[in-house]
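Here, each number is a calculation from the coordinates, and none is a lab measurement. Everything quoted here is computed from the prediction, not taken from an experiment. Cβ atoms are built from the backbone, for glycine too; each structure is taken alone.
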Structure 1
């Protein structure tokens with residue numbers, strides 16, 4: 001039996017957090033959901049996690065800023081960004097060396113990407 005992996009999901013939209021959490025919980029994942037990048041960062045700084053999945057656009061701290069702060073302290077921590085505004089965000093995301101998922105995406109695709117990310 002493989003150990004459960006811990007994923008931190010960050011999105012200011014509660015419905016998205018619920019769908020992603022339900023999709024992953026119990027499928028080899030322990031899911032920690034946050035509606036604020038600041039709260040997620042505080043958790044990540046104090047606890048071991050296996051991967052972070054964050055929305056790009058959120059009030060307060062953006063997902064890109066969260067990525068930068070996490071990467072500065074934990075450069076090996078896998079990090080995925082998701083955005084529904086890929087064309088608008090493209091210049092910003094070009095400078096961020098991580099995988100970006102365009103919303104909406106199929107949950108099966110997310111599961112595949114997470115498996116590939118963890119197994120690198």
Structure 2
């Protein structure tokens with residue numbers, strides 16, 4: 001019996017499925033709390049417009065400016081995500097069958113893979 005498992009990226013706002021190569025994951029911080037949100041291209045544009053007033057009047061305190069349309073980090077392929085999940089479970093971490101894998105678990109996986 002053959003199985004095929006798909007990971008589908010879903011907009012955190014609309015619940016709309018985001019096709020491969022479309023949409024954006026936006027990271028931002030407010031009052032010392034970091035956030036990450038997956039958005040369709042249209043929602044990301046709305047986000048950018050909504051925050052522009054605050055960016056223009058705010059003081060930049062670090063980080064690098066990212067240019068829209070620039071090179072985004074490559075997404076981790078399905079085989080590597082599956083390997084991370086297997087490793088995490090074998091080492092006592094709880095991970096879902098789909099969706100994001102916590103950054104701390106990814107870092108631990110990569111550290112164990114290199115060491």
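Once distance in nm of label points 7 Å out along Cα→Cβ at positions 5 and 53 is calculated for every structure in 1, 2, which label goes with the largest value?
When distance in nm of label points 7 Å out along Cα→Cβ at positions 5 and 53 is computed for each of 1, 2, structure 2 gives the biggest number.
7.1 is what came out when mean projected area of the Cα convex hull in nm² was calculated for one structure; which of 1, 2 is it?
This figure was derived from 1.
Going by distance in nm of label points 7 Å out along Cα→Cβ at positions 37 and 101, which of structures 1, 2 comes out largest?
2
In terms of relative contact order in percent (Cα under 8 Å, 6 or more apart), which of structures 1, 2 is highest?
Checked 1, 2; max of relative contact order in percent (Cα under 8 Å, 6 or more apart) sits with 1.
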